[in-house]
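Following this line, the structures themselves.
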Structure P
Amino acid sequence: MLTPVQRFVSRALVAAALLSAAACAGSDTSELPPAPDSPDEATLLESLAAPIVYSDFASRVIYFVMTDRYANGDTANDAGYLTGQRKVTGYDPTDIGFFHGGDLKGLTGGCTNPKTGLQRLADLGFNGIWITPLVVQRTVQGDSAAYHGYWGIDFTTLDPRFGTEADLKAFVDCAHSLDMKVYLDVVVNHTGDVILLVGGSGFVEEPEPAYEAYVLPGEANLKKPAWMNDTANYHNRGDINWGGCSQACTEQGDFSGLDDLYTEKPEVVDGLAEVFGSWITRFKFDGFRIDTARHVDRRFYERWVPQILATAKSAGIDDFEIFGETWIIEPIEQSTYEREWGIPNQLDFPLYDAVARYAGGLIGAGPIMLRLDDDDYSRTADGRAPTPGTFIGNHDIGRTAMVIKMQSGAEGSELLQRVNLGHSLLYLLRGAPIIYYGDEYGIIGTGGDKEARHDLFPTQVTSWQNQERVGSKPIGTGSSFDVVGHPVGEHLRELARLRRSVPVLWRGATLPRVRDSGAMAISRFDMAEQVEYLTLFNNSLQEVTLAVPTSSPNALFESVWGRVNGAKADAAGEVALKIPALSAAVLRADSRFVLEKSAPEISVGEDDFSDLWLVSAETSASPQEVSFMVDDGSGWRRIAVDDSAPYRGFISRESFADGATVRVAAVSRFADGSLSRSTIVSFTNSR
């Protein structure tokens, strides 16, 4: 698999060939005349050209919090109402691998208290909050406790260390009163480690000789619901081999020893839909983040997701969001989990990788621009614009400041500027920005996993007391909540205010324009107002001047935010802009972009970077939305809607019979609502 940089170079070499690819092995469109194009068929095609949809999730700025480490609102539940040593209670606030006492009461914090309540997050501009799993945990496994929430054994209620069901209802009600959506972390791949395997733990490639499974007598009914206690509902094939793993191993192996659910079974799928659906019904969550999302069988989501969405709809939640953690850096490979597996949305690991290195000054803008182009691989028939959850730091990788520091080696004010640049990229590019708790206080940390899960309340972990922070001094024995006006937090507040006032930043089409010397320009289009915006970035230590092509000739691009002075585009639409070092900016054209209408011209060929058919549409330069439709004899259906050049749709070979004749068409929708339809092209499907 090519790296993003290699693929960027490869695409530069083959771009011309891709745009003109009308034939390939097994699909010579020149040998097949266009199919008849009746008035009724034309009307049908235009009816399928629905406007692109930007989801509610796109409008969210999300705060990701590990409940145990945020704030301790009830010290009585710290040990889960158990007594004894920490291996029994799981509680040791001096150890980074044990419970520290954070809970839902602490997270709610009086709700409207601007210092400790959810109001603080709302004031920082967050209108979404993602919390780690709350189910009852296998308290201790090995040398660590389940403070993180990923070792569930009773999926029907809360672990008492996090609070009561009444506490959870109060938290969700508070969030909703502040216009914050609440996303719950759920695990569908595994439970806590209860099942023991006879004879070893390495993954067995053939399912027939899977290990004999047994459970200690005192733990035979430890899990809830009851079906989770049946060892036949687990694969029992041993641990995932992280050094090299087959697809069967990835899907059916135990994740670091955790009991891997047999998700091929309808009773397991239905059971998981019922138990997690009850959390929606009882507590009114607005969405789920799916942990270890690619470690189930490939048909799981097409059976589970509709049940979850139906439950949410019956609970009055029409825009329930589901986004998964697949942890794949290569964007085309990651897209298969949306296009073929049916995961509705994902965390954007490919963009994380590019943004982290760009903000750190390690690379130029090429991989970011390529990642945005690769959104086309994730476009599906529902016409929803790709809106992944975007991030730099998290609980596994490490904090944003640490990730960027590792790339750049920067210290002091330069590190602060680079962290702010990284956050600017998240807020000004497409997607839903996700900020890891504590990053707003400049916490750096020294690593991922346990070393990235700091307390915001006064910590008893000595090493955390003395760690450096970006933009402020070490916290010592104090509370992060006492830090007022932190420069990272204030920058986040400013960015959130900008996103609210300029909605094109979350619901506008994206067109990467130009890059040079660490700087780049990206156009965003407000199709309703027919106005072009420019988002500008510079990761270098020097000012960079870019000559930026636009769709707005003779328009004055006025400053909306940042330190780039406005300038006028020439008659060809090019504008020269000076971008200060380590900065970002937004400009807006003072007049409408040019509306040029023409029928799209389509071609079909093999995609050079995947095993898919590529449908390309040559169009006018005017910003537009292009809907792609196919028909294999069973009727026309839409496959994608693309609102940014290059306009592309992708077709899986497996979706048609081998040798089938497939017809393809495209319809452009312009900013004034008018439509323009292509001729119909036919090709022969071959596998």
Structure Q
Amino acid sequence: MTPPLGSPAVRWARRGCEWIACAWALALLAVIATRLTFPLDLEWMEGGALQQALRIQRGAPIYGPPTLEYAPFLYTPLYSHLLAALGWLFPLDYPLGRAVSVLATASVGVAIWRAVDREGKPRAHAITAVGLFLSGYVFTFRWIDLARADMVALAFATWGAVMLREAWGDRRKTVLAAVLMGAAFWTKQTGFLFGAAGVLAGLIVAPRQLWIYVGVLAFIGGGGVLWGQHATDGWLWTYIYELHQTHAFNHERFTTKTWGMFLHAGPFVALVLLGLTLRFWWPQLVATRRLDGVSRERAWLRLRAHRGLAHWLLFSAAGLLASALGYSTQWAEPNAFLPGVIFVAVLVGVALPEAGRAELVALIGAGLQMLFAAFVEPMYQPIQSRGWAGVADSYDWQDLSRTVPSTGQRRRAAALRETLVHGGPVLALQRPWWSVLAGGPGHVGSMNLNDIPAERRLELRRALAAKVKSGDYAAVYLEGEVPGWLRASLARTYTLNRRRLGEERVRPLSGYMSEAGMVTPYRAAQLAFGLPRARPRDPSTRVVADFEDSTLDGFDLHGRAFGRAPVRSLHRKLDAVGPIGGEYLLSSAASSAGLRATGTAYSSAFQLPAAGGRLELLVGRIGRRRGLAVALEGLDRESETRLPIHASSKTLVPVTWTVPPAWAGRTVRLKAADDDKRGAVLLDDIWLVESPS
């Protein structure tokens, strides 16, 4: 028997959805509060948006020939102009960019509420629609609180759709709808799709005002592009359209993967939509039983009789299309799914029945979707890789550590920021805003270099390499190993000061390089290079070897491994090693054979200090350490003591050996042995320190 309107079951379902949606809102407020003031990037391209805003504040063009100091992202400019304007009132930094996105997110929530409410739906339906939008936070890669343009563009588009729905007989709202859609386009190009969807929706909800909508939209969009082309000497179209066409298009993502990911992340909302679709069209299907001209006309009339539903159905289709197109573009991330999540949430709220079993079932489905999203993180890659066999591995329990910065992460980010602010000019290819934090003018970023034409990319790489070779930067920061075009210049002038691994890395919490949604997390090291400097030491310290004369004089070498000379921190085709003291170190991967060579190096003989004195040196390795050894050996070769080799590859760490009474005053040699064709031993700064008197 069908539950009547207002039955306890329906009332409890409404109340349950309201509570779950409110819990989502409170949870996101708490999460956003922890992320808003994170000292460095939450997502690796946040700094680029800030850099564009800074250019505007300085009166410099944001579209023009790419230079060493700057090249724009391939987006329309309104978000950057908004940040620049607010940057005169508040500090232009990460929190400002994020706060703008958070306010835009709140605006989207209000727009969703209004859209559902203006269709005469109950409060519970409006709250449920907002909750469905918020519950997409994890699926869309935790994007709504980032200093990126997405949420501002979608706020304009959502409110434009709301105003257009209310534009029947109201020219002012028609104009406002067109202005908002134009603003969405000028914030991000995918706004064009929503402006176009508005033309179709206008035929249903505001046919008499449609000419106003089209005219204003054409003036803002088309007229704006023509003016922008003139103002930028033709560069605007190059960046917002032409360079986009050089990006590869992934047909599998467009035809299959996008829709699979929506179903994978939103199984319950998909079932709700399927049920509501069948419920809406079933009378039509039963009445006609075939799709001929008459039945199509009846279907159109049925849609016209439900203008609001038809309107939001069109915008949901536009949102899903925008998601598919966005995700199918080279280097895209799941933030592309935001338009689909937002407009489908509106559609569900508008389409929810208002009585009986249908409302009960639909609300239960919506509630289950919000609960599902709260506890489970979808990871589609196992399905992509293994088909249905990967379904069992394609979900994981939510883990707050993927979203909320820990105390340690915040402390490390604050310390790194302090180093940047006081450390002199820097080159940080993946983080151009770091150059600004360090007091510099900014520089072109790795994403910008990927976007510009190949011939200009080659010029800028050569120019950057020349500046590195000249030592123009106090530090060079890289994600992952050194790119090939920068190796020779970096190796000649800089040494590796720090290799951050594992939890020591200061990395984003959203998107590329984060843990968010990653089946295989980003593992690459973060490298910090600096100009060579000798390590400080006490004047009484005796130097056995520091290799800064660029020779191996005094060392007895056996085998090929150690070559003929010490090497720099970045050598041949091997990854950088460090930190080291000065420019050179001893390496058993010095020869052309690299790790494959084996051999032994003996230092010249030296006398140990008295008991309580110590031997200090830097010891490291590359690759395996099974056949590697560092040891002190008596001249009689009958006594030997081994020194530890650190577990982390490519990292040299200080090792201190305190002289015991049995070894006090003895004459010894230091031995470095490499008997492993998949490993190499590294040594530097071999010092003797007398015991304190």
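None of the figures in this text is laboratory data; all of them are computed from the coordinates on show. Since this is a predicted model, take the numbers as computed values, not measurements. Cβ atoms are built from the backbone, for glycine too; each structure is taken alone.
Points to keep in mind about this one:
- For the set P, Q, ranking by distance in nm of label points 7 Å out along Cα→Cβ at positions 83 and 451 places P highest.
- Structure responsible for -14500, with helix-only ellipticity at 222 nm (-39500 (n - 2.57) for each DSSP H run of 4 or more, over all residues; to 500) calculated and labels P, Q on offer: Q
- Which of P, Q yields 1.09 [Rg/Rh (Cα atoms, Kirkwood Rh), calculated]: Q
- Structure (P, Q) behind the derived value 43, 29, 28 of Cα extents along the principal axes in Å, for residues 323-402 alone: Q
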